Structure 1
Amino acid sequence: MTDYLDQFIQMLRTEKYYSGHTCSNYRRDLNLFQSFLLGQNIDNWVQVGYADVSAFAAKRHRQGRKSRTIQRELSSIRSFYQFLIHNEVVSKNPALEVSAPKPDKPLPKTCDAETIGRLLQLNDNSDALLVRDVAIFELIYSSGLRLAELVSIDLDDIDLAQQQLVVTGKGNKTRYLPVGSKAVKAVQRWLRLRQDYSKDANLEALFLSRQGKRISARNVQSRLNQLIHRQALDQHISPHMLRHSFATHLLESSSDLRAVQELLGHVNIATTQVYTHLDFQHLARVYDAAHPRARRK
């Protein structure tokens, strides 16, 4: 088996002109695969089948290797078998249909309720833009809005008396959302000051910029960064983190995944299920801190 490996690496150097570093990577990947095969009592490249390559990938995954690493190793095996086919050593490539495990999607980052409380604490009602900013972020957190949904809200879209909001989300789908009491009060404070920034009576946008235009998504993110600095918070927060926090806190309290899906405007409930992983992390932390057999000494 080793003779063919040596020939393959030599071909990469002399015919493909691959660098020494690249050739070393190929050799390392293929040596790992060869060691695995020998452990399975396979000592000939001809004996290798799809199941053997798949088992190798599964073992590497169990060992904690990242999907990208496993994909590279499989690519090395495929290239090697193309070389063996070209030299009429084998007739088929057993790695051709094997794929690496899908990488785990990173869990969305969230803020705890205390941090959000500090962020949205308003001590200066005389600063109209600050009043507007707090209303914006109260509304995002209150109703789980996407940033694009927030900036597109018009005056007629929100009914403060009924504490209800209508937004148009992805796929041009409309959904009705409740608005919390703190968000209602924050928006009411802003509406009393909005006329000072309204330069076009026909502009229906709920939130206006300093120039009197509909506020942009970039402006919202910039103002959030300023608010974080003003409130002396040491955590990076994005508008989408407020939406994630809305979903996580709601799920922790209600465990109603279907309701959270509707509120977020997710078409597929599988998209919403990522928040169950966040909820489990919270439960795991509580367990580790409280269970007598789990507490660290």
Structure 2
Amino acid sequence: MATTADHKNTLRRIAEQADEHIDLGEAALLFAALDLPSSDVSFYRDHLSAIAEAVGDYALSKDFGDAPGPEQMAEALNKTLSGHFNYSGDDETYDDLDNANLMRVIDRRRGLPVALGILYLAAARGQGWAAAGLNFPGHFLIRIESRDGRRIIIDPFHEGRIMDAPSLRELLKVVSGPGVELEANHYRPVSNRDVLIRLQNNVKTRRLDKGLVKDAVDAVENMLLLAPQSLSLWREAGVLHMRAGHLKRAIESFERFVSLAQDGPDRVKIAKVVNELRERIN
């Protein structure tokens, strides 16, 4: 069985790939394995393959052909994930950490929008269908596009329901407030790295909510395996190390930020923090 070090090394290799080549399901399982080191990743890989195969079988049984429309794609995904495999959003224990760990999501058939979204994306891409996560705030959504350019948006948290403009406006006001309106940016597709960081950010946030600062640091450092050039993550790692009392680790994180950042007020500010921390240690 692969070790935690093996999983981390694999994530580092994934980080070197072009974004479009990143296997979302595989990377999410590796993140999950870092928190569940005794789990057998191969069992969950087989489950992802079974979902993709079942989606393909459904599309074949309905004679959707080689170029299904977006509504047909959504039907195949929803009937398989929600219907056959019984996946749905966890409304009752939404803030449970298990909802952001793909292995536990598979075990429980419940999860957060982004975790379920990764299952939908992996299954869709397994058919060669164009599918992407969207930059919608507070609630992860998926866009499916047919070969002729037609698109629909679905909500993996609510059994893959199709989201029209009124539904999107209603959801946006629920998650962002009544004064917020839809913008073009909300429809922007996000990268595979962004999807995975969004998933892991949920882990970090829930750990912080429980007062588990050291565990939150681990979540950020796991994200850095995939995004080692992220200024915001290096800064956050430094702040959390400070909160956890890890001053040397905080200095290392902030120095990494300084080495990557362009000249400007943020770089100057963090460099000053590094000097102050060094004085405290000495």
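Nothing in this text is a laboratory measurement; each read-out follows from the coordinates by a stated rule. Owing to the predicted nature of the structure, the values given are computational and were not obtained by experimental measurement. Cβ atoms are built from the backbone, for glycine too; each structure is taken alone.
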Which structure, out of 1, 2, was semi-axes √(5λ) of the Cα gyration tensor in Å derived from, given a value of 56, 23, 18? 1
Cα Rg over 2.2 N^0.38 Å, for residues 190-253 alone - structure with the largest value, from 1, 2: 1
Compare FRET efficiency 1/(1 + (r/R0)^6) of positions 78 and 214 (r between Cβ atoms, R0 = 35 Å, to 0.05) across structures 1, 2 and report the one with the greatest value. 2
Comparing mean count of other Cβ atoms within 10 Å over residues 38-45 across 1, 2, which structure shows the greatest value? 2
A value of 0.55 was computed for FRET efficiency 1/(1 + (r/R0)^6) of positions 118 and 182 (r between Cβ atoms, R0 = 25 Å, to 0.05); which of 1, 2 is the source structure? 2
Suppose FRET efficiency 1/(1 + (r/R0)^6) of positions 46 and 150 (r between Cβ atoms, R0 = 30 Å, to 0.05) works out to 0.35; of 1, 2, which structure was it derived from? 2
Say we calculate mean count of other Cβ atoms within 10 Å over residues 30-37 for every structure; which of 1, 2 gives the highest result? 2
Could you tell me which structure in 1, 2 was used to calculate mean count of other Cβ atoms within 10 Å over residues 198-205 as 11.0? 1
